[in-house]
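There are structures below to look over.
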Structure I
């Protein structure tokens with residue numbers, strides 16, 4: 001699987017946002033998006049609850065020199081959905097990337113964890129996906145304009161909501177995407 005085109009399109013802004021704090025690849029899976037940032041020397045925290053997926057990333061990181069690995073990457077095994085937990089509290093990031101994952105109780109915490117001038121790159125499925133394929137559970141599907149509304153007080157650099165063809169599989173998918181910059185005030 002290739003990294004999201006959004007990352008390439010906003011690489012300069014991501015690099016600038018991550019000068020003082022790393023990017024967080026939230027619910028990273030096998031890390032394709034975070035590894036794309038690492039290739040451009042942007043520091044990344046890979047967060048996922050699945051240790052096997054984090055191990056896949058660790059194996060990739062083992063190809064880097066130990067110094068470069070320590071400077072640029074860290075792995076964080078965390079279950080983001082434990083009721084009553086607040087895993088992002090006290091943490092700050094230059095950018096947070098979220099792809100194909102939705103846990104609504106985290107949205108405010110994501111916004112709070114981004115430094116002023118930092119970015120959120122978020123892409124996941126909308127309710128229209130249920131008519132096309134998986135996922136179908138409404139808990140994992142954005143309502144119309146929900147993502148845009150969530151970041152309405154931020155500087156929205158990119159927004160898309162609709163049906164597109166997945167660049168890897170060619171299958172249709174209903175998604176919403178936002179790239180938003182947190183204001184300084």
Structure II
């Protein structure tokens with residue numbers, strides 16, 4: 001068994017334009033307090049993360065209301081060529097392709113439950129809402145900010161579970177791994 005970590009390092013990752021960068025602050029240290037203790041501050045859309053419907057849809061489900069099986073199971077990793085493998089519920093796209101509205105419709109029609117991309121947004125950063133709304137309205141969850149460069153196109157077992165944040169949060173960081 002081989003496990004591939006496809007998560008961006010949180011404090012070294014690209015940050016979506018206009019989002020706050022994550023910060024790490026040491027609040028205690030062993031010399032003075034007997035232990036190290038750190039505090040983080042971040043946007044739930046920093047680094048490798050999922051978007052919940054609440055991110056773009058009024059009244060949409062937050063992370064806490066999403067079924068966990070969406071984030072765990074068989075997936076296909078491939079460069080986007082305008083096609084979805086048959087019976088593919090989780091599709092991770094290699095490269096810097098930005099999905100169009102037409103791409104999003106094709107993904108929805110194919111029955112995909114989770115679509116992953118390497119960029120910080122599945123849609124065009126100049127107009128991200130359209131693609132997100134098409135996907136989220138059809139309960140297709142975006143997994144953004146993946147690190148797939150070292151992974152071959154193939155079938156894998158994906159684990160990309162969101163944090164249990166509660167409170168109808170609109171997104172969540174994940175630790176995404178592929179298992180072969």
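What follows draws every value from the coordinates through simple rules; no lab data is involved. Because the structure is a prediction, the values reported are computed rather than measured. Cβ atoms are built from the backbone, for glycine too; each structure is taken alone.
Quick notes on this structure:
- When relative contact order in percent (Cα under 8 Å, 6 or more apart) is calculated for each of the structures I, II, the largest result comes from II.
- For -1.29, -1.43 (log10 I(q)/I(0) by the Debye sum over Cα atoms at q = 0.18, 0.19 Å⁻¹, calculated) the corresponding structure among I, II: I
- Of the structures I, II, the one that 5, 19, 24, 19, 18, 13, 1 was derived from, the read-out being P(r) over Cα pairs in 5 Å bins from 0, in percent, for residues 62-101 alone: II
- Structures I, II, by distance in nm of label points 7 Å out along Cα→Cβ at positions 22 and 110: label with the highest value: II
- With FRET efficiency 1/(1 + (r/R0)^6) of positions 46 and 86 (r between Cβ atoms, R0 = 41 Å, to 0.05) derived as 0.75, matching label from I, II: II
- Answer label among I, II for the case where helix-only ellipticity at 222 nm (-39500 (n - 2.57) for each DSSP H run of 4 or more, over all residues; to 500), calculated from the coordinates, equals -6500: I
- Here the criterion is distance in nm of label points 7 Å out along Cα→Cβ at positions 134 and 150, and among I, II the highest value is seen for II.
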